[in-house]
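Visitor: Down below are the structures I want you to see.
Here, each number is a calculation from the coordinates, and none is a lab measurement. Bear in mind that the values here come from a model prediction, so they are computed numbers and not experimental data. Cβ atoms are built from the backbone, for glycine too; each structure is taken alone.
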Structure P
Amino acid sequence: MDKLEAEVDALTLEERPLQVLLIAGSARRLDGCPGLDGKARFLMHRMLGRLPARWQTDAVDIGNEHGKPKIQGCNGCVGTSMALCVWPCNCYGPNSDHQPDLMWNEKLYQRLARADAWAVIGPVWWYGPTTNLKAMFDRLVCMSGGNPRPDLIDKKSTLKAQALEKSPLWKELTKNHLEGRTAAFFCYGNEGGNELDADRRPRILKHKAWFDPAQEPYQGEERQAYQGLVWQCRYSGIEVPDELWRHASVGIGQPYADDQSDDMAREAAAMACFDAWTDAFVEHVIRKGIVPGTTEAERGARSTT
């Protein structure tokens with residue numbers, strides 16, 4: 001028996017599975033206005049079906065579901081003092097009856113901390129990400145150097161925060177709280193659909209001289225619409241390889257009514273682009289392996305309000 005116990009004790013414990021979080025960033029939802037799901041949700045489920053079965057997969061849709069809290073806006077605490085910007089955000093809290101916040105109600109800070117990698121999917125809105133995704137990343141300013149000790153500033157004392165930021169102690173406290181993870185971004189758009197003339201000017205525009213297609217952003221590099229989110233991650237110590245930052249054109253020349261998720265599913269080039277992005281994500285995450293310290297990071301991402 002002693003020999004058997006010794007052999008059991010000598011067994012190598014299996015490492016935990018890789019953990020990933022998928023985020024659908026479209027605002028559209030089936031159960032509210034406009035009554036149709038966005039493509040991001042469709043793509044999120046397509047991706048879930050292609051990920052290795054042994055992974056722990058987590059998925060969240062931050063769309064505008066009827067009756068569900070929205071992501072509250074960032075209050076810009078960091079502009080007053082870096083030490084006033086608390087990690088995780090303490091401007092809001094879970095289950096609030098007066099300022100309900102999707103970030104806290106969905107435990108997004110903890111879920112982001114738990115994951116080895118994130119996959120973010122969303123449309124291009126007016127040359128940029130959706131309001132929902134922009135709001136989420138604005139609220140993630142605290143992941144880059146945010147104060148993990150709100151007790152030292154009486155939760156939100158401006159004067160104490162400014163004093164702390166200028167003290168030697170601050171160098172020991174401030175850090176990138178989610179550093180080491182991987183983020184991947186996939187965006188898509190119809191680049192004006194059927195709204196453009198042959199010269200790529202809006203056809204209902206009267207003052208066409210005011211719109212110069214040669215000066216329009218991106219010029220074939222439409223993935224740059226998400227550059228702000230990508231560089232925020234890189235700034236915060238989160239790896240975003242170029243091959244995991246992609247864009248697909250969908251619904252080109254089509255009315256919006258004919259540019260829905262079922263239409264997208266029939267666009268072979270777009271689906272091939274998305275599947276290749278998914279495969280590259282899997283390959284990179286496997287090659288990189290487990291990010292150490294996620295359990296401790298998840299524990300540190302709990303609400304302090």
Structure Q
Amino acid sequence: MDDQAAGSPQDAQRVPVCYRHPDRETGVRCTRCERPICPECMVDAAVGFQCPECVRTGSGTGHAPTASAPRTLAGGAVAADPRLITKILVGTCLAVFLVQLSLGDRFTDHFQLIGRAYIPLLGSVEGIAEGQWYRLLTAMFLHGSAIHIIFNMLSLWWIGGPLEEALGRARYLALYLVSGLAGSALTYVITAPNQGSLGASGAVFGLFGATAVLMRRLNYDMRPIIALLVINLIFTFSPGFNIAWQAHVGGLVAGVVIGYAMVHAPRERRALVQYGTCALVLAVVVLMTLLRTAQLT
């Protein structure tokens with residue numbers, strides 16, 4: 001049989017795909033150039049939506065090209081390098097790990113998460129309860145072994161890159177840091193005060209949670225991210241792996257809460273809702289830390 005001719009009824013019924021993301025079907029077109037655009041590429045216009053290119057060039061809108069900069073789905077600015085923050089985070093963790101290898105346990109003991117304990121290498125009582133709150137943050141960039149950092153950095157790259165592109169740099173960084181701090185705070189509250197903890201897992205689990213919320217918002221197939229999350233949680237709670245499950249759970253819960261605010265905030269007060277939610281989660285982190293410190297001292 002002859003190949004079906006282009007323009008046939010079957011061809012005409014195909015759902016168009018975004019011109020910037022060919023794997024995403026969409027029924028929305030740019031009001032200027034009429035190219036199909038997905039939710040991530042939509043930029044609010046006086047009537048309908050425009051694509052990023054038409055916004056950048058002005059395309060007959062009567063406004064300067066910078067008057068309406070293209071925005072991500074969450075309202076962040078579209079960057080030339082949409083994975084810059086992810087690259088910086090991965091690079092920072094790798095650099096810190098090299099410092100750990102060079103300086104040894106003494107360096108790690110200075111910055112890992114620990115509630116309150118006597119550290120022989122340092123010759124003194126150390127910990128968050130001693131006023132060293134910075135450990136909640138610095139522990140997120142330390143790792144205990146090569147396997148530990150490889151696993152975390154691969155997860156950060158695979159999950160973080162696309163999420164950064166969808167949220168924008170500032171929102172993505174806020175999500176990462178606050179989720180990591182939430183994981184650290186829950187670890188501080190639940191674990192024994194002399195038990196050390198370190199790793200980017202809490203922040204990475206926050207990215208998992210936000211990614212699940214984003215995929216549901218875009219009506220994507222949820223099965224891959226759910227399967228990946230379940231596998232990670234199985235490892236988290238399996239005996240013998242010596243994993244701080246508290247950091248994973250704390251980061252995951254914070255990531256879901258912040259992720260929901262990022263992608264569902266109403267446009268008219270989007271930034272207020274998004275950063276207000278981050279501030280609220282951060283306030284909970286501070287409260288948990290204060291209560292635990294009072295208990296230990």
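Visitor: Comparing FRET efficiency 1/(1 + (r/R0)^6) of positions 24 and 248 (r between Cβ atoms, R0 = 35 Å, to 0.05) across P, Q, which structure shows the greatest value?
Guide: When FRET efficiency 1/(1 + (r/R0)^6) of positions 24 and 248 (r between Cβ atoms, R0 = 35 Å, to 0.05) is calculated for P, Q, structure P comes out on top.
Visitor: The value 24, 17, 9 for semi-axes √(5λ) of the Cα gyration tensor in Å, for residues 128-191 alone was derived from one model only; which of P, Q is it?
Guide: Q
Visitor: With helix-only ellipticity at 222 nm (-39500 (n - 2.57) for each DSSP H run of 4 or more, over all residues; to 500) derived from the coordinates and found to be -8500, which of P, Q does the value describe?
Guide: Comparing all candidates, it corresponds to P.
Visitor: Continuing with the same structure: Hey, semi-axes √(5λ) of the Cα gyration tensor in Å derived from one of P, Q reads 37, 28, 18; which structure?
Guide: Computed on structure P.
Visitor: To continue, here is another question. Where does the value 22 come from, among P, Q, when relative contact order in percent (Cα under 8 Å, 6 or more apart) is the thing being computed?
Guide: It traces back to P.
Visitor: Here's a follow-up. With distance in nm of label points 7 Å out along Cα→Cβ at positions 96 and 208 derived from the coordinates and found to be 5.0, which of P, Q does the value describe?
Guide: Computed on structure P.
Visitor: Name the one structure among P, Q that Rg and Dmax of the Cα atoms in Å, for residues 152-263 alone of 22.1, 62 was derived from.
Guide: P
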